[in-house]
Structure I
Amino acid sequence: MPELPEVETVRRGLAMALEGKRLSRVEVRRPDLRRPFPERFAERLRGRRIASFRRRAKYLLLGLDSDEDWLIHLGMSGRMLVGQGWPNELDAHDHVVIGAEDGTVVRFNDARRFGVMDLIAAGETEAHPLIKDIGPEPLDAAFDGRALAARLKGKAAPIKAALLDQRVVAGIGNIYASEALFRAGISPTRKAGTVQGERAEKLMAAVKAVLNEAIKSGGSSLRDHRQTSGELGYFQHNFKVYGKDGKPCPVCRSKTGIRHLVQSGRSTFYCAKCQR
């Protein structure tokens, strides 16, 4: 599933292609994705100008001049692909296609159809069921080690699971949780509530660094992610531990190497010597 850096990469690509432009053509090619499309979806988008592009956790929020927010979740395999000129042929998985007044075309391609789209009255976005329980954004300047420690206090769950809990902190995702914990020297099995003080400061610094580096690299393309240009992201070439089980630790070169375990159904990669 696209994680925060992948969604942020898509947000930036869409903003470059569509900000301030009016949608002249909208084609919705099926009745639903993971959920049904909102009533009169194509009609409500057609003729609207896109004024702003925001991200909340793993959700895109495109502000329309109709005082509505167009919510988009990419699901497991969704891509927003930007081109010029309406295509002569569309892919079977191009489920929503929009054309702007200047000829820019964006195709939402989603092979697994786990994506979601909705239209929300602008003042009600934060109360939307998909948004309302999401925690703070990890890249907000105000969300520092002290803020993280407060949200972890008293939690007995492993710190890796806590980082994936969207109510604790928004959008970090599985890959970047493993990478950040490695950089911070914190075991993924450590009780979340014990990550306080200096540990919490080191972890938040690592989270911010990993996420920012991944965004700069266009995200990670392990399977489905593409930037809006269709290009792959390339942060996967910078992984220190993720997917590297059995390989030597890049820091301590321990003979036991990078280990793999499954936590809450998700793969975790770590060095038992470096991470405590």
Structure II
Amino acid sequence: MAAGLGSRFGGCKQLAKVGINGEAFLDFAIADAVTAGVSKVVLIVRSEIEDAVRTHIGDRYGDLEISYVCQDEHGPKRLKPWGTAHAVLATADEVPGPFVVCNADDYYGRSTFVKGVAKASALGNSQALLVGFRLAATLADTGTVSRGICRLDGSAVVSIVETHGIRRHTDGSIAATEPFGAVASEALVSMNFWAFSQGIFAFLEDAFARFLRRVGDHSSAEFMLPVVINDLLSDNRLSVEMIPSEGTWIGVTNSADLASAEKRIAALEQVT
């Protein structure tokens, strides 16, 4: 998913150079996905950045099938993308079978892709997989973040609560503004690394139609993947298995986080 506006970052975060050879986050995602067995990549972009992304990708991935979907060409027109669940829905015509979903501006680690891809092919139409990360390992160096905090019953996800304004305080505690309160550092959170079967598209299409009836032409309401999945869990229409990731998550929320991300990725790639 590479269609975000990058408002807090202040630019096209999807193509920010974070690797020692000028790689963007999405380059690591594509390379790790291919290593894990992915045979096709679908990049969800906005029309205004499609050419830049295509130029960046070029021919560096050889014969790998790469398709581009402009999220803004699907659904009602507006400046801000309709959200992550709509981004996935927009790919329905390009996805031929089981698939994994990830953000184009996060570094998940190769083991995350290996786990997700291995499980994807066995999913039934009403099953999904979520690879989760410990909250403490996903906080920004500056400012606040939003995370989907998961409640589990064994390995089954019971609920996902979109939680906003999360930050670590000087005493080491972690708290959020919405819902307000302390958050456990070991809580497992969604970083939008999912595995789905084709069955998810019918769920998303139905949910998006209901979402549009509710919000109309609201300029900023978002059709978010964790929220939709949580609704499906509540209605017992979908079951989601959680696998904790052993990989290291790295991301940037604000431009000030970029230097730290570059150093951490360089260290990891040298080890690899």
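Taking mean count of other Cβ atoms within 10 Å over residues 24-31 from the coordinates of each of I, II, which one would give 14.4?
Attributed to the structure labelled I.
helix-only ellipticity at 222 nm (-39500 (n - 2.57) for each DSSP H run of 4 or more, over all residues; to 500) was computed and gave -7000; which structure, I, II, did it come from?
I
Given a computed value of -0.52, -0.67, -1.01 for log10 I(q)/I(0) by the Debye sum over Cα atoms at q = 0.11, 0.13, 0.23 Å⁻¹, for residues 80-151 alone, which structure among I, II does it belong to?
Value -0.52, -0.67, -1.01 for log10 I(q)/I(0) by the Debye sum over Cα atoms at q = 0.11, 0.13, 0.23 Å⁻¹, for residues 80-151 alone corresponds to I out of I, II.
With mean count of other Cβ atoms within 10 Å over residues 232-239 computed per structure, which member of I, II shows the largest figure?
That would be structure I.
Out of I, II, which has the highest value for relative contact order in percent (Cα under 8 Å, 6 or more apart)?
The maximum falls on structure II.
FYI, it's all coordinate maths here, none of it is from the lab. Just so we're clear, the structure is a prediction, and the values are computed from it rather than from any experiment. Cβ atoms are built from the backbone, for glycine too; each structure is taken alone.
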